[in-house]
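Please go over the structures that come below.
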Structure P
Amino acid sequence: MAKAVKMADIAKVMGVSTVTVSKALSDQKGVSEELRAKIKKQAEEMGYKSASVIYQERTKPNASYNIGVIVSDRFLDKYDTFYWKLYQEVATAAVHKGCFTMLEVLQAQDEEICVMPKLVQERKADGLVIIGLLRREYLEKLTEQAKVPVIFLDFYDKTGECDAVVSNSYFGMYVMTNYLFDMGHRDIAFVGNVLVTESITDRYFGYMKAMYEHGIEVNPDWIIRDRDPETGRSDQGFEMKLPDRMPTAFVCNNDVAAAMLVCRLEQEGYRVPQDISVVGYDNYQPPGLCDVRITTYEVDMQEMARRTIKKMIRKLSGETYKQSVTIVNGKIVYKESVAHHV
């Protein structure tokens, strides 16, 4: 059987990002008409079929749900991102359950002025999965106007009014920080904008719990930003600032931040892990950022996606159902970014 053509295959041939291919094939903004036509032509020539087409070929056309997936463009930056991989897991889980997904990438300006996604405006989806935290005002308007079941993936809202599926951020970062203590470190810094998302906040408190349990007062200079606080982006003109007095180890809220930190440390002449140890979170290190393989806490994306689709189908099918925040555990993955501190 011939191997199915993926959007990443088309992107490689065209010399563009997978996100650009996705936008072109779904007629979203952000791609010129000339490039859109070329991508569509290339996709047709390569025999690309969307998940929805594949499903319709295998089953009855009225036997499935259409699940819309919305993710902000700031989460799909120049790196092969965690959120792109998470979407792919959701799409796969949906097909396995006889459903298919429609991805819409939310533009920053639309989020700013509360322009609703086409999936909502045109009532194309039976249910919506929102991947990654959006602005509070936007989320409130979106959930009000959607008129379909909504599930948050990798974040939850403060009101608890929406279903959510998240990784165990608090416990995961607690485990990672304790691992650094086990390796002899006591001067440990945290990398992440603490209040940007609930998951980063939870990871910060997991770090804090481990520090306080070991009798360590947290140095405020050792709470390091990993992104622009206004835009939420780390890839456009942002440079991580190191403290004047350096710790022996850093615990980072995700692997992108950890990789950026390693590069920044190397610029200042430090070696990882010989001089300074670094751990991350997600077990999704983007290629090309740094050469050091980062010890991390693996997020079980496949299980998170599976539970999200299971929740959505139960809501759509009218099964007896209780709203909840589902927490999915992960595990530590040992690599090469940590050394014993004497």
Structure Q
Amino acid sequence: MKKVVMLMAAAAMVACGSQGDKKAAQSNVADEVITVKTALAETMTVELTETYTSEILPYKENDITPAAQGLHIDKISVDVGDRVYAGQVVVVLDQTTLKQQELNLATTQDNYDRMVPVHEAGGISDQQITQMKNTLDLQKEVVENLRKNSTIKSPISGVVTARNFEPGDLFASMPILHIMQINKLKVMANVSEQYFPIVKVGQKVEIEVDIFPGEKFEGTVSRINPALDAATRTFSVEVTIPNANERLRPGMYARTTFNMGQREGVVIDDVAVQKQAGSSERYVYVIKDGVAEYRFVKDGRRVGTKVDITNGLAAGEEVAITSFTRLADGKKVEVKNE
């Protein structure tokens, strides 16, 4: 019995010693002073640029499609890759129907011309001569329509990018040719509504494409949609790109950068801004009176090695740029910037 009592007493002393050591260790951790390097938040003029991705489009494009179907194609004078000019004849359809209708027009015209003197002499009524005149006018319209649709001209200057038929084919609904104007191009950018008062027609825009890395092309805002998309809160902006040397082509992926002006912003070293695990939130440790404060911030664009902070930090505040794995809110710190 005496041995049991002695063992229990010894165990109690060990437990007390262990708890004391634990409390001491916790106290030491709490009192630990973390050495950090810091940087000051500064005021800087920040360029407000916004970049939007889009696809380069032809400035104009046109499908060569006759109004009448069921006609045979007599001739296609161009092929894919050929250049055409506005007004050039590119397709000729079967002329048989046109020639027949031209003969009918000649006969109708001759009949009308012979009956005009008869009407003037009182041989036929006003109603009869009017009916003949209406028939003549209708036949002229038929012939004019056939002429227009059997000899087809390109309405734009450009390059042929598709040819879907061959001479002798029976024309169906598919366009015979597709023509694109590419000596200047355009991109469409969906710009955030906050910039609606800023973007103006004639404004210069910077274009970059992956195929020419590091090279910049200049575009000009040519059209602004006056209505905003209620779902996306954006408005459509058309940017025209000169392309006299035709280095750029429709279908290329482009980044369109707008300069929206300047503002005075607060910037800090980019290493000071940390990402919270499991979220998109950003934070910094603000150092004040030897204590670290964990603070959420909103970051904007990068300016060299600096980051524009749009919310959560004031100019002149000191932030940690090292020792992030050891820092926590309320930790005591010692600043050493040597």
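Bear in mind these aren't lab numbers, they're just calculated from the coordinates by the rules spelled out. Since we're looking at a predicted model, the values are computed, not measured. Cβ atoms are built from the backbone, for glycine too; each structure is taken alone.
Some observations on this one:
- Structure responsible for 16, with relative contact order in percent (Cα under 8 Å, 6 or more apart) calculated and labels P, Q on offer: P
- Parent structure of the calculated result -8500, given that helix-only ellipticity at 222 nm (-39500 (n - 2.57) for each DSSP H run of 4 or more, over all residues; to 500) is the read-out and P, Q the choices: Q
- Top of P, Q by mean count of other Cβ atoms within 10 Å over residues 100-107, largest first: P
- At a computed 53, 36, 31 (Cα extents along the principal axes in Å, for residues 212-315 alone), which of P, Q: P
- Among P, Q, structure where Cα extents along the principal axes in Å as derived comes to 64, 47, 43: P
- For 4.3 (distance in nm of label points 7 Å out along Cα→Cβ at positions 36 and 196, calculated) the corresponding structure among P, Q: Q
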